[in-house]
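What follows is a group of structures, each given as structure tokens.
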Structure 1
């Protein structure tokens, strides 16, 4: 008799994808913080380069070997240059984000990161003259006000870490807007998995000289640290693998649900990451800081809803 294979219900597979998305996103964030602040591996550029190397390797395996998504080829040299530009901005956002984690607690880092819609709206207006309704712009007021309040009430405030986190958030928004502009024609559009396949190797090439110049003797120091504790190698390997799965699960969640659902889940993810980081790292928090963060998240929710209604 033929063996009957039961198909996994759609709701179960969607729940699994969302669960994987939460684990990978929160896991890589907390591991970044642990490695950069608590473990003593104070090399955010090299850590980012490890992430990009893993993304390049796994992207190739998933697309070329496992055939998870069809391979999309580049149509021209111009398209390659556009992707290279996006890759540089992507590098900047990740490196600045990792640098900020050396100096800021995860809770404050997430509060600043929640202001991405504000920067996206600003760049969209400056670069495409794309205007939103006044109601949508009004929802950005609590987004910014919340970060101002959280900054004033943050016990572990660090100016350099704050600036790096703002730069990371702005670069992330700029990359999103530029991607829509540069890869807008039908012949140049790439799904996120194929885009990562091309962006990750470029990122490694960009980051290698930056690491050698800005983090001198990092290879020797890393080898010395690994000899003392081989757990470092394992942590970096797990961390880099999870960095790839962040991108993979982003793609899968959007595929199984929608981009709007991903944004809503992202708001909840930030809150979960904040609670877990406080429990794990015992960083001090203030009532004013939590009020500010809550106000920012509330503003982001209002912004998402306003955008949805206008569409």
Structure 2
């Protein structure tokens, strides 16, 4: 079974404006609300690709109910620990081709909440897959993902990791199965400048070898990605198109990799599908669907480095 974990879910309130005038009343052209959070996005895209998952995490209050109701409507199985405080609201508005975000404050996850959650993870079995995605609330330690990866390894559970900053720096020490930092995050990890593809390849290989990570996918936005496994390194070009909605593109790439790897056990095919999935979301108003992904596959060119 596949599980996604979202410590920091949200109600995403997306607003489209013709123009934004600071200090004045602005009226939306249109708006919509959806359940947000990186792990939740991965589950949503997996569902659209035809692969079931169980969304895990924390939710509270009327906004938390919105999140779980939303997942019910999309027929995504979920098990969220109930919090006393409301799940946060993230406001994302677009005007004049510029996207701006205001992310709400995360609710507190107490020790009791966290222990309840880890007891749930301890029931996972050999062959299960867990996606740990997104930021950590301030109420949790920065090494939380590292602790979870280590615990899940003991149960022979493969971990797909997509986070950044200190949470990423700590978690890689436990050797997750898959990571997807971008080239800026890769540079930050090793405190080095990344100016060329050779720099990215060198550091990606170092990440793979030093931390025993089976699959490393370094995203470079419109410039594609570098994929490294234990056998070789590959450059993948990104399809060309108009970026409509960049939110969720990285989560779609994670879902795309997991979907195709689960189907073929082939990392190169999975990386190719990841790039097509991320691009399909970027080129559409919301998260990608399978038809959009597969229409872009032929535009992703792979070359061994």
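Have a look at 1, 2 and say which one yields 182 for volume of the Cα convex hull per residue in Å³, for residues 115-282 alone, as calculated. Going through each structure in turn, the value belongs to 1. Could you figure out which one of 1, 2 the value 0.20 for FRET efficiency 1/(1 + (r/R0)^6) of positions 59 and 163 (r between Cβ atoms, R0 = 25 Å, to 0.05) was computed from? Here the read-out was taken from 1.
Once Kirkwood radius over Cα pairs in Å is computed for every structure in 1, 2, the highest value turns out to be that of 1.
Work out the source of -26000 here, i.e. which of 1, 2 gives that when helix-only ellipticity at 222 nm (-39500 (n - 2.57) for each DSSP H run of 4 or more, over all residues; to 500) is computed. Structure 1 accounts for this read-out. When distance in nm of label points 7 Å out along Cα→Cβ at positions 99 and 203 is computed for each of 1, 2, the one that comes out at 2.2 is 2.
Taking 14 as the value of relative contact order in percent (Cα under 8 Å, 6 or more apart) derived from one of the structures shown (1, 2), identify that structure. Structure 2 accounts for this read-out. When mean count of other Cβ atoms within 10 Å over residues 219-226 is calculated for each of the structures 1, 2, the largest result comes from 2. Given 2.0 as the derived value for distance in nm of label points 7 Å out along Cα→Cβ at positions 131 and 267, which of the supplied structures 1, 2 does it correspond to? Here the read-out was taken from 2.
Just so you know, all these numbers are worked out from the coordinates, no wet-lab data involved. These figures come from a predicted structure and were not determined experimentally. Cβ atoms are built from the backbone, for glycine too; each structure is taken alone.
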